[in-house]
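Next up: some structures, all given as structure tokens.
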Structure 1
Amino acid sequence: MEVQNLSNFSVFLGANGAGKSTLFDVFGFLSDALKANVKIALNKRGGFREVYSRNGNGPIKIEIKFRNDKINGKRQPLITYSIAIGLEGGVPVVQSEVLRYRRGQHGKPYSFLDFRNGVGTAITNEVDYFEGKADFKDKREEQSLDSPDILAIKGLGQFQKFRTISSFRRLLDSWFVSNFQIQAARGVEEVALSEHLSETGDNLAQVTRFVKDNNPAVFNTIIDKFRKRVPGMEDVEAEETQDGRIVLKFKDGSFKDPFVARYVSDGTIKMFAYLVLLNDPEKHPLLCVEEPENYLHVELLRELAEEFREYSRKGGQVFISTHSPDFVNALYPEELFWLKKNKGQTTIEKASANADIVALYREGDQLGWLWKQGYLVGSGPTR
């Protein structure tokens with residue numbers, strides 16, 4: 001499967017089993033492989049055979065193209081990271097791992113990291129290449145990893161002399177694949193310091209307290225938006241108990257005493273958690289959220305879509321999967337993709353590349369309506 005021309009805010013539709021969760025898990029898999037190793041990332045998903053394409057031929061292959069932010073006003077080159085994972089003697093190994101880019105518009109892409117089965121080389125004078133020195137000759141270091149199931153970017157990315165490798169490791173390490181769980185967010189937590197919301201939301205009370213104490217302007221922004229999104233809600237408190245725990249409480253203007261989190265609706269908890277996540281001053285370079293519409297009233301979905309769009313405009317790329325036509329109605333054609341599966345093979349199409357859909361959208365039709373009427377063929381709801 002291949003997807004091109006991704007937008008900063010990209011929303012994916014697809015019928016059950018079309019591959020939306022698998023697409024998102026590519027990013028979760030790479031993140032797990034970086035934090036641990038490929039073997040652990042595979043075992044977490046049932047082992048190599050459960051991740052491997054059913055009718056595939058060869059290793060598991062993933063290729064990602066990305067571009068770093070401008071440095072000193074210079075547009076950075078398009079960088080390609082590719083990895084191939086296979087079984088050797090029944091054990092998963094990284095058969096190849098390559099990081100490369102091309103200087104300028106012409107010429108052959110140059111590999112700055114090239115590893116095979118745990119052994120390879122990485123360039124150490126990358127700045128000379130990037131600045132276009134005529135007498136450039138690459139200087140490389142040969143390295144051997146402790147095990148062939150470890151990503152080379154994990155080790156070499158710790159060193160600034162490997163600039164591109166280090167930047168990609170930081171990018172990958174900061175990806176956020178949301179696995180928000182309502183019950184985890186309701187829990188009573190131990191007093192601890194948490195600056196950023198976890199993937200499950202189990203530290204929501206800790207983060208609320210940190211933001212309120214250390215960044216009151218951000219906290220006030222969150223509360224102002226929360227009041228608009230959930231009528232009647234006035235404030236949120238993270239209260240420390242006598243036994244050293246933190247309880248999240250919600251103040252409803254109609255009642256004197258606030259409600260503890262376990263007595264507040266699922267939708268209220270989830271909207272507040274999203275506002276905490278999306279108003280964090282430290283943006284994730286990639287934020288993946290599956291089905292954010294769950295537990296939320298349909299009237300909140302357009303506003304939630306705008307919150308995600310605003311996050312992407314401020315520097316964090318956002319991927320969303322959804323089954324909600326009401327959420328899709330808030331989108332522009334360049335933000336919408338849909339997945340289709342035919343004989344086990346998934347393909348992805350972009351709404352803005354479909355002339356009929358663009359024409360209908362310009363005439364006033366909303367994309368969620370077009371989806372329900374069957375114009376996004378193979379993606380789910382049909383006439």
Structure 2
Amino acid sequence: MKNPLKVTLTLCAIAVVFALWLRPSLESLYTTIRLFEPDRIVNHFRSFDDIWPTRPMPRPARSSPYPVGDAIELPESFTFGESTLNTKQFLADAWTTGLLVVQDDQIVYEAYFLGNDSSTRNISWSMAKSFISALIGVAVNEGKISSIEQPVDAYATELRGSGYEGVRIKDVLQMSSGVAFNEDYGDFNSDINRWGRGFALGHSQDEFAASLIRERPPGMKHQYVSIDTHVLGMVLTRATGQSVSQYMEEKLYQPMGMEYDGYWIIDGHGMEMALGGLNLTLRDFAKLGSMYLHQGKAGEKQVVPAEWVAASTRPDGPHVQPGSHLGYGYQWWIPGSSSGEYMAMGVYGQYIYVNPVTRTVIVKLAANPHYNEPDYIPSSNFSNLALFRAIATGGAD
């Protein structure tokens with residue numbers, strides 16, 4: 001009887017150790033699956049440093065806060081299609097957590113909701129893509145990336161044999177890589193949700209990117225593939241020899257004079273979630289828009305080349321032109337208009353909007369649990385764009 005008892009006790013001990021070892025990953029997976037539930041989403045979006053591993057970016061010794069200008073009133077209502085929407089109700093229905101309006105480099109409106117405040121670091125989701133684009137521009141200017149005409153696997157050699165082999169950096173910047181990918185957040189089995197569950201379990205994003213296959217020739221069709229931005233992160237780290245966080249801290253965070261500490265979410269292998277894991281305050285997100293409004297300058301310092309800013313915010317091929325959908329530059333969204341507007345956008349209601357004509361930068365953060373409901377008006381990028389235009393022009397058509 002002793003041997004079976006020993007075997008049983010040994011198996012029980014192994015099971016306990018195995019359960020304890022798996023517990024953090026299983027808890028992370030459970031949290032990830034419930035990430036966007038209405039009673040959890042707001043708090044989750046401001047506390048990712050309690051959910052997943054992170055890498056900090058300390059605020060610089062000298063920050064550059066925005067001066068405060070004469071306050072404006074938001075338009076009472078705005079037009080979207082054939083509807084007139086009440087601004088206050090729209091912001092509430094969008095589960096807005098923060099709204100900032102900067103005009104002529106001065107804060108003219110700032111408000112926080114649902115428990116957020118000026119020091120709250122909120123997840124960017126895909127607004128992070130526009131920061132990655134800026135870093136690619138800096139690396140090109142420094143000669144660490146020779147040209148965006150090069151294939152991504154010239155730097156990230158582990159992508160050879162994948163759908164990304166031979167794809168130009170430029171095609172990846174324009175979300176035209178040609179890889180097969182389903183970005184439907186409402187589909188539990190979509191590629192983006194498979195990636196998310198793997199991320200929660202600590203899997204390598206690099207390996208996930210290398211597992212994707214080609215669907216069509218690159219550079220022919222714009223198809224939004226978040227992993228394209230991860231591939232840009234791979235190129236950036238191989239080209240610079242630094243992590244995304246280290247390079248951003250040196251090349252953007254310090255010279256832009258950010259007001260607060262920020263952080264990137266990282267996977268179980270120490271690689272940043274380049275496609276959407278940047279966590280900053282409302283004001284610090286606005287700094288990127290302001291820098292681009294000034295053709296890449298922060299104060300008197302040229303941080304990002306002016307030529308890169310121009311190329312990033314101008315669609316230059318037939319497949320990325322605005323029409324019934326928004327156009328696309330280098331990880332920036334381009335509405336069809338004569339004012340040269342452009343936007344960084346993230347799922348569940350995150351926006352950086354830039355209007356060069358009215359010299360306006362607007363940042364809106366939200367935690368909208370109805371984001372995947374196509375008929376829910378506050379989930380529409382175009383309804384949010386209509387609001388931003390009304391604010392930027394003072395309600396004028």
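Just a few scattered comments:
- If relative contact order in percent (Cα under 8 Å, 6 or more apart) is computed and equals 23, the structure in 1, 2: 2
- Entry that produces 21.8, 87 once Rg and Dmax of the Cα atoms in Å is calculated, selected from 1, 2: 2
- Comparing distance in nm of label points 7 Å out along Cα→Cβ at positions 182 and 310 across structures 1, 2, the highest figure comes from 2.
- Among 1, 2, structure where distance in nm of label points 7 Å out along Cα→Cβ at positions 78 and 174 as derived comes to 2.9: 2
- Among 1, 2, structure where log10 I(q)/I(0) by the Debye sum over Cα atoms at q = 0.19, 0.23 Å⁻¹, for residues 142-213 alone as derived comes to -0.80, -0.92: 1
Throughout, read-outs are computed from the coordinates displayed, never taken from laboratory work. All values derive from a computational prediction rather than experimental measurement. Cβ atoms are built from the backbone, for glycine too; each structure is taken alone.
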